[in-house]
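These are the structures in question, set out in turn.
Readers should treat all values here as calculations from the given coordinates under stated rules, not as data from a laboratory. Model, not experiment: these values are computed from the prediction. Cβ atoms are built from the backbone, for glycine too; each structure is taken alone.
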Structure 1
Amino acid sequence: MERPTAHAQIENTLAKMAEPFGEPVFDEWFLVAKAGPGWEVLSYEGPRPDEYQAAFTKDMASLRNTLKPGRLELGDFAFSHEGVGSGFDAHMVAGPEVLVLFNNTGKSTGDITGDPRWKISQIHFNELLETFLSDPVL
């Protein structure tokens, strides 16, 4: 899958996920690729377009217990219960060394997944995962 298509797929999925909540489940997302010891941001949507770069490494720290860069398998995903504020809430492996990072800058992962409406929204999250399994981001 080309990056513009992935961008559109992510945006479409997040819109579907927001419907049951009446507000965004994740108000920020990144499409990133492994680049040497770090990550290159390929796409970003969210409320911090001028600020996210300075805090990116710190925000990634919330995924330290769920993200193993040397063992990324297409289709892997995890939620971090350490993501608060700008710390990332979840990641999804969307292609070879390509991730989608999800964040809600106002709520914790526990707030999101503890809401009964999450059960409906997570269906769309899984559909996005299946999309990347059948057509990975290259």
Structure 2
Amino acid sequence: MQPYMMAYFWIALAVVLVLVEVASVQLVSVWFVLGAVCAAVTSIFTDSLVIQIVVFVSVSLAALVITRPLVKKFKTNRKKLNTNVDRLIDQTGVMLSDLTDPQAVGQAKVLGKVWSVKSDVMPLKKGDTVRVLAVEGVKLIVRKVQ
């Protein structure tokens, strides 16, 4: 085999793994990229494929073991990003149309804006006061206020 041929293989593998990482954005292969780079450097000093594979596996596993707790900590420390629509939950509104079918969509005015609404409790009549329980897409899930 040509000198440095395995170095090209390991570098190509690292590039492929970087592309996989970029496509997945889930920290799937970043550790193996480091292992492939180290194996490429090792291939410059030895032709032994066994040694190169051992370096690839051991560096990849070491990187995984060392950085995984840090990554988990980083990912779990992120707070839920509330959007403006979250403020609608638990607000009251007024039905602008009748809603008699659980599959149908009605309209209600909540915080001064007209929203599409659904409910599993029927019937809702025009003028009824409703409370927002949840938001599903662009529809509010409501229930009649007793």
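A few points about this structure:
- Given 15 for relative contact order in percent (Cα under 8 Å, 6 or more apart), calculated: source structure among 1, 2: 2
- Test item: distance in nm of label points 7 Å out along Cα→Cβ at positions 67 and 115 calculated as 4.2, pick one of 1, 2: 2
- Which entry (1, 2) yields the derived value -11500 for helix-only ellipticity at 222 nm (-39500 (n - 2.57) for each DSSP H run of 4 or more, over all residues; to 500): 1
- Answer label among 1, 2 for the case where semi-axes √(5λ) of the Cα gyration tensor in Å, calculated from the coordinates, equals 20, 18, 14: 1
- Value 11.9, calculated as mean count of other Cβ atoms within 10 Å over residues 35-42, assigned to which of 1, 2: 1
- Structures 1, 2, by volume of the Cα convex hull per residue in Å³, for residues 11-50 alone: label with the highest value: 1
- Between structures 1, 2, the calculation of FRET efficiency 1/(1 + (r/R0)^6) of positions 43 and 91 (r between Cβ atoms, R0 = 41 Å, to 0.05) yields its largest number for 1.
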